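Structures given as structure tokens follow.
Throughout, read-outs are computed from the coordinates displayed, never taken from laboratory work. What you see is a predicted model; the values in this text were computed from it and never measured. Cβ atoms are built from the backbone, for glycine too; each structure is taken alone.
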Structure P
Amino acid sequence: MKKKGLIVALAGLMAFCSVSTVGRSTGVTAATNSPFLTDWISYNTEHIEKTRSIAGLTGDKATTDTTQWDVGGTDLGIPFTYTYEDAQGNEKTELRFVFGDTFTRLLKGNWRSNVMAISTDTDPSDGITIDSFVSTASDGKATALIDCIHQPQQENTAIPTGAVQVGDAIYLYYMGIRVWGDPGDWWNNLGGVYKSTDGTHFTRVESMYIYANKMWSATQNYPKLIDEDRDGVIDYYYVYTLSHARASGLRCMRASLKDEQGNLLSGKEQQAVIENLDNYEYFNGYNESGEPTWIKYNEYYMAFEWNYSETNEVISAPCGEMSICWNPYLGKYMATYQQHNALVMRLADKPYGPFSKAEIIVTSADFASLYNAFTTETMLKDNGKTVYFTMSQWIKDANGRNTDYLVRLMEMKLK
């Protein structure tokens, strides 16, 4: 989800459309020993009181120095919760983060298109400690979960777009980038899914591969388990989809995880459901009565009614690198994503909307060359009044040269 094809793409990620005069720059100069802790920023929106950076998640100046795992320059940091039983039968819970193009330093050395960090830190207020990275190497250094040939015009890179646990399996979604285009734009080969049942080794799920030359072009996908009735039981497996880059409108599809009697399926049964695209239905806008409509899988119908109609978007373009979760403090679904050179939040009563107007979280006036805003329920504190999220950024020196490429941990306080 970013921008580089080694050097060529560097420019791609750094230029953003000039926007907003909404917000006031703080100069991010809080008096602190931490290079990442900044002053609070406020944009006077309806639900957001203030936002700040509190720590680094990656790099040699982060809460944990991730260069020990050969993770220097990287981005994204998409969080999800992973629960499993250890060898003694004890239940263990981890907060995992999926990163995109990863290098030893900036854009140099040991290029991996995707890596995954493991954390057992439950208090993000002072930064998040990384315990380790998923590795199949004898030295424990972070290894790629999904291989990539790194050839421009073929498969330049393989960027993760979301991850979720269903039963005992992790489903890792990614998009294959064929070529980087203008800043914030790129062309995809496909959208695919890899699966792991041991938390370490990932294999391709053939039935969930969506190639860009097929009628369905939703190649940037973010999965989510949804308790739509808010009764404590998961109802649906949602996948939020973008067709490309940061200029897309957001759409969604879902598969029911209950049987005909309304009982929740077992983990293995849920996996069988979500791995069969015929089980999905697609949000297709609202009818004359204002009720949501859904259509079943059909390539021809999707090509003309789903892919090319703005009425079936849950968030209109431009929407880039999004995440969504239920916020109990607001009693709403909270979508966070990039809109031009700002990170924004929208709220909705239902996971498919309608979503409220965008509220500014932070802009590039305060954090130059920022992108993405990823969070999950585990990163909400004070019943959701405090929201922690990850944000990527290119760091520049006084001459405008790139000196770092990293992920920050951000803190947002709601009113």
Structure Q
Amino acid sequence: MDKRMFLKSMTLLGAGGLSTLDALGKMIDDVRHLPAEEVAKDEDFWASIRSGYKLKPDYINLENGYYCFLPQETLEKYIEHVREINLQGSYYMRTVQHENKKNMATKLANLAGCSSDELIITRNTTESLDMIIGGMSWQPDDEAVMAEQDYGAMLDMFKLMSKRYGVVNKIISVPNHPGSDEEIVNLYANAITPKTKLLMVCHMINITGQILPVRKICDMAHSKGVPVMVDGAHAFAHIQFKLPELNCDYYGTSLHKWLSVPLGAGFLYVKKENIKNVWPLLADGERKEDDILRLNHIGTHPVHTDITIADAIDYYQKLGAERKEARLRYLQNYWTNKVRNLPNIVVNTPAESSRACGIANVGVRNMKPATLAETLLKKYKIYTVAIDGANVHGCRITPNLYTTLPELDTFVKALTELGQ
């Protein structure tokens, strides 16, 4: 995008009578003929995207992994929904609440590539996957397979199942730099026994950003008669995939992460034939055992979040999944390629492009991750999160679409100085 076009786009984004989605559509039209990898390097284009966000000037935010806050267009839609539901009150809740939620679930299912009768809207990944872990009919000495790099909330739920039902948890460790897919698949395969009742795997490990070969793991586990539950908290709307391609049995994600939905929404996918095998988190009225809505009774909740899902999907689709993934991977490679060979710098994320996208983890030898995070914030005004466990010692770095190369250059300069 040339300078003239960039300035025109900035004007469009700031025009009171033209929505950000309209302006975004015009910008996309100008780059639609270009490969996504080329658009990923177009700093003028992404500066235009950045102008659609309201950013806190106090620090460089490289911790978008917890919560990808909303572009202004989606935020304004969200506020409109809050006002409208507050206006309608009980009338909305008793008339169209459930129909609207069903419509949002259908829109999500279309994006995920699954049937709408296999997906429900939850509040986050933890609720989604803990519903599966806690909803299985466990027997004493049943086994579950997982990794120490899995998210703590799910590991805690498995510990609870161990205390309550006598479940045996078999925990492997995923290497930060695997030599091949087969190395990872074999780690899980070797942990499976005739007593294994469930295998949990991350689609993208939250502390390092490593993308695991989920389809190969699922195929292997199914060959041994073991169902697979996938933690997709960081993968959905980050990298491109459709759920049937994974061949998993259960999949949970948080929509407040890479889809940039307001806090309080996620989804749970359950393969149709498995719905009957899961006990609901909360009791509902009588439904058919294969009706996924039997798992979705959570009481009164912030429904304005649910209906903002459509607005977030509209933004994501307008931008383009391929362009978003390419940009996030480009940003990660931009800074990791500059620091991988620096003295005393340890990158805990694979270098191969197929094994990571926007998230990476980096540490400084002989410096505690907490100290690194504190130093980055206080000395360099860079906000990150420290990770210190599960064979990962460093700070997780998660840029977003609004992140600029000069910001990453500031981060690289900081690491260079700290590694000396």
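What the table shows:
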item: FRET efficiency 1/(1 + (r/R0)^6) of positions 190 and 334 (r between Cβ atoms, R0 = 41 Å, to 0.05) derived as 0.65 - corresponding label from P, Q; result: Q
item: Among P, Q, structure where mean count of other Cβ atoms within 10 Å over residues 110-117 as derived comes to 17.0; result: Q
item: Test item: helix-only ellipticity at 222 nm (-39500 (n - 2.57) for each DSSP H run of 4 or more, over all residues; to 500) calculated as -500, pick one of P, Q; result: P
item: Per relative contact order in percent (Cα under 8 Å, 6 or more apart), the highest-valued of structures P, Q; result: Q
item: Ranking P, Q by distance in nm of label points 7 Å out along Cα→Cβ at positions 126 and 318, the structure that comes out highest; result: P
item: Structure responsible for 4.3, with mean projected area of the Cα convex hull in nm², for residues 174-237 alone calculated and labels P, Q on offer; result: Q
